[in-house]
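Student: Pasting the structures here.
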Structure I
Amino acid sequence: MTIPNIRAIIFDLDGTIIESEAIHHELEREIFRRLGIAVSPEEHSSFTGMAGDRMWVTLKERHAYAHSIDDVRIWVRRLFYDHFDSADNKIILVDGVQKLIEDFSAQGFKMAVASSSSSAYVRMMMLHFGLTKHFHQLCGGDSALNSKPAPDLFLYAAEQLDVDPGQCLVIEDSANGVRAAKAAGMKVVGYRNKNSGEQNLTLADVVVDNYKDFPYIKVMQN
């Protein structure tokens, strides 16, 4: 299958390029315990793809926990970076994604990462895995006013790439990310990552279970 007139490829990061969603969820459950709140797996999964602050603000409104958002931010950073620096760090690349990125790069597409995580986190992860050379722009959630599922971040990425939104193909693993990309007027491949929870990817133009059989590898350019 091919999609004509695509000039740019925009990747999400967590759950799409790196296998990190399960780790983030595990660390977030530890923070739920510290806050003394009961968050169901379904409620937790509904925040996948959103900026972390939006999740913590929403949970504070729903569960009225006593700690400040600043306290929670500090816990999130400490827990994650302690894990990342530990011998137990299990963050790896999604199977097949490096070849996919290299193939798109070799074909001359403009490429960006558009992640709800912070720009500093995005750059750290991309440098860690040696992928920055393939990407023209690395966009974090602090680049946009509104988090996914709003289209702001994807529209910002397209603007930075100097490409019309309709000429962008987005690769996303979350329902919120797919909704954001479609709202931006972009084509979307939904990657069904088992570690991202039960994500509704039905709005995507196509859904894949692995990158080895990626159907858009021969996306047509102008």
Structure II
Amino acid sequence: MSLCEDEKKLAANEALKYIKDGMIVGIGTGSTVDYFIEGLGKRVASGLRVKGVSSSLKSSDLARKHGIEILDDFQGMMDIDVDGADQVDEKGNLIKGGGGALLREKIVAYNSRNVCIIVDSKKMAGNDFGSFPLPVEVTPYFASGTVRHIEKLGAECTLRQNGSFVTDNNNLIADCKFGRIKDPETLHSKIREIPGVVEVGLFIGMANEIIVGSGKQARVIKIK
């Protein structure tokens, strides 16, 4: 296993310590979360009683494979949401959506009492926040026009897989290269104002803590 994969597993295992009997657990999407799902399944097999609310069909399938009960239409608050990120800035803001699940991920995070983000050390962007292209979920209707309006904000955008990538919500993803994002809150607001934009992969002020796999240990950064 590579160092990066080791770090992902370290972060996932640290997040498992937050899971208590009887919890409703938000389950994110991505390669780091896959390790969390695997570990949670082992704890369930050993007697832990939890139920999950998943942000993607992929994570739901994997969770059920590991014996975790998934609630398909849960309408309450999750006790905790464990998810990954593509980049994290120094304030704990996130870029998410590399896996295409950003809309459901944001819904789950918004409806969780505690949002715990698990990443490897390469995801900590420092002053390079925005070097990972910002995913924006858009409607298929007039998608090219929507993308042109996003580009007017200073980005170079492409529809993922030339428009053939379809989200679980039957929408498309535009990957938008803005370069360094100095003011994520303002950028988020401007993109959301564009008709045809469903959701933006900027998660601002949502994370309570970031668990970073770093070398041979997991480091916990408290945000709020």
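Student: Given a computed value of -12000 for helix-only ellipticity at 222 nm (-39500 (n - 2.57) for each DSSP H run of 4 or more, over all residues; to 500), which structure among I, II does it belong to? Please report the intermediate quantities before stating the final value.
Tutor: On the way: I: -12000; II: -8500.
Corresponding structure: I.
Student: Starting from the value 3.3: which structure in I, II was distance in nm of label points 7 Å out along Cα→Cβ at positions 166 and 190 calculated from? Write down the numbers at each step before the final one.
Tutor: Working: I: 2.4; II: 3.3.
Corresponding structure: II.
Student: With distance in nm of label points 7 Å out along Cα→Cβ at positions 110 and 158 derived from the coordinates and found to be 1.1, which of I, II does the value describe? Write down the numbers at each step before the final one.
Tutor: Details: I: 1.1; II: 3.0.
The read-out was computed on structure I.
Student: Quick check on the output: 2.6 is distance in nm of label points 7 Å out along Cα→Cβ at positions 14 and 54, derived from one of I, II. Which one produced it? Can you show the working numbers first?
Tutor: Details: I: 1.2; II: 2.6.
Computing distance in nm of label points 7 Å out along Cα→Cβ at positions 14 and 54 on every structure in I, II gives 2.6 only for II.
Student: State the single structure among I, II that was used to calculate relative contact order in percent (Cα under 8 Å, 6 or more apart), giving 31. Let's see the in-between values first.
Tutor: Working: I: 31; II: 24.
It must be structure I, since only it matches.
Student: Name the one structure among I, II that mean count of other Cβ atoms within 10 Å over residues 86-93 of 19.4 was derived from. Let's see the in-between values first.
Tutor: Working: I: 10.9; II: 19.4.
Structure II accounts for this read-out.
Student: Assuming 0.40 is FRET efficiency 1/(1 + (r/R0)^6) of positions 150 and 214 (r between Cβ atoms, R0 = 25 Å, to 0.05) as calculated from a single structure, say which of I, II it is. Write down the numbers at each step before the final one.
Tutor: Details: I: 0.40; II: 0.15.
Label of the source structure: I.
Student: To test your reading of the models, identify which of I, II gives 27, 24, 17 for Cα extents along the principal axes in Å, for residues 30-77 alone when calculated. Write out the running numbers ahead of the final one.
Tutor: Values: I: 24, 20, 19; II: 27, 24, 17.
The structure behind it is II.
Here, each number is a calculation from the coordinates, and none is a lab measurement. Nothing here was measured: the structure is a model prediction, and the numbers come from that model. Cβ atoms are built from the backbone, for glycine too; each structure is taken alone.
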